Structure I
Amino acid sequence: MASPRAERMPGMRRSEYTEQLRPHRAVLPGIMLKLDSKTAVITGGASGIGLAISRLFAQQGAAVEILDRDAAQAQSAVEEIRSAGGEAAAELCDVADAKGTAEAIDRIYARRGRLDILVNNAGIAHVGNALSTTEEDFERVQRVNVFGPANCLRAALPHMIATGGGAIVNLSSCVAVMAIADRFAYSTSKGALLAMTYAVARDFLDKGIRCNALLPGRVHTPFVDGFIARNYPGREAEMFERLSKTQPIGRMGRPEEIAAAALFLCSDEASFITGTALPVDGGTLTVR
């Protein structure tokens, strides 16, 4: 018997109409977004977007391996996930260090016996244009945001191939494909990461490895709060409001919203998707 159709009555708020729809929402058969028996490596997985991804992937059945350079945050994330019934461990790691990254990922593979998912989330930002950005700052951003994912890919890909395939998600950004002021080093790095996504998707297609990128808009995380505080001291509330309103949807994203997109791309339900850049941006790229 078909479910009764919800109707939006005159004067009904959109939220009330949405709530009315919930009990009748159909679920497509087989759409589970489960990660059971999979090992997922998440860089920068102890805070912000990375922590949201770590939580959700563990909730969906993955054995989560966090790579992070903050030992206290990493341990806290692991304890939180385990206390919720998930499986997690952490490796202290700076992804800009190729040798240390390779050793950490090798230890994970030795511990788990497989590597199915890599999420390149770790990154840093910088404010400045081509003239005001120093050589040192430019190099620092590229070492984390470009060399970091490359180091992880070089370390993880052989283990993924041995596992029989896998899924990679790179956290790029809207600024990889659009211009905003004073993000010379950051935009350069995220554009490079998007190009890296396409290269890996093409080169390892026959190995059963999918590689996609997420292009988040502005997302409210402790990282963003710290970024605003450092670069706009005394104007934090003003800048938060201004940055929020630059997105057509009228607010910053939530880490959990980015995590949900990452989950989909890493799940078997996305098995026909590779070499794709998925905006999760409140309409920034298309409806500004």
Structure II
Amino acid sequence: MAAPAALRYGLDMAKQSRGADELRSDLVGAIERGEFRLEFQPVVRLGGGTVVGAEALVRWRHPRRGTVAPGEFVAVAEEAGLLDGIGTFVLDQAARAAATWPRSTERPGAVSVNVAPSQLRAPGAAAQMLAQLAGAGLEPRLLMVELTGAVAAEMPAIGTVLAELRAAGVRIVLDDFGVATSIADLKALPVDQVKLAREFVAAISGPAQEQAFALSLINLADVRGVDVVAKGVESREQAWRLAELGCRYGQGFFFSKPLGATGLIAVLRQGTLRG
């Protein structure tokens, strides 16, 4: 006999809660045990395919579960008060890796790192981040700090920190623009770049009315003098259409999957990715 819906729901919730508790317990000490690693997804200039930099993506090599993606553990880490420590580790490792990348005028080799608002609210956050860059030997102009979520709601608490970082040369990016971050965030924050959410990129090959949303966001960023990177580019048609609409940069599996440090250096030396 099938269990009543309410009972099944309760059992599912209990299972999810146990899973979260296990993840929370396993996250404690994961950095010290060397379970986190970084991969890098190249960012290219649409049209020519020049590799201009990469986004650092953290992966958790869980001893029993295998590779755990950020979407599975970030919320748990934040609830447990562990996210800032993970963020500090990611910034340090990303900066040290990026300091070794080959560069040229056409290929500046900036590294993008996701930073949680809680990291920016910490006392002395800007000074700490800049000290990490100095320790890694990376110029601040080569770091791009990616923000996601309703970051405008964090103002003015994080405004001073962002201003200090920008004054030092760090660039500020709104991630998942149009979905996780909004026009309000673009207006409220000192932004240098937005990353167009993959939902809009996927719709770029669809009907004209769906393309219109992406075009409006690209145009809005252009009016504000802000560069646009399209996330989740998966086809030549998407890359071509985005460039036609005025989007300058892209990243996604059409160009390259996320790479290890050695693989990324090989791509940077190669110089271009045309899909």
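Values in this text are rule-based calculations from the coordinates and carry no lab data. Quantities reported herein were computed from a predicted structural model and do not represent experimental measurements. Cβ atoms are built from the backbone, for glycine too; each structure is taken alone.
Miscellaneous remarks
- Comparing distance in nm of label points 7 Å out along Cα→Cβ at positions 140 and 164 across structures I, II, the highest figure comes from I.
- Structure from which 1.3 was derived, distance in nm of label points 7 Å out along Cα→Cβ at positions 68 and 116, options I, II: II
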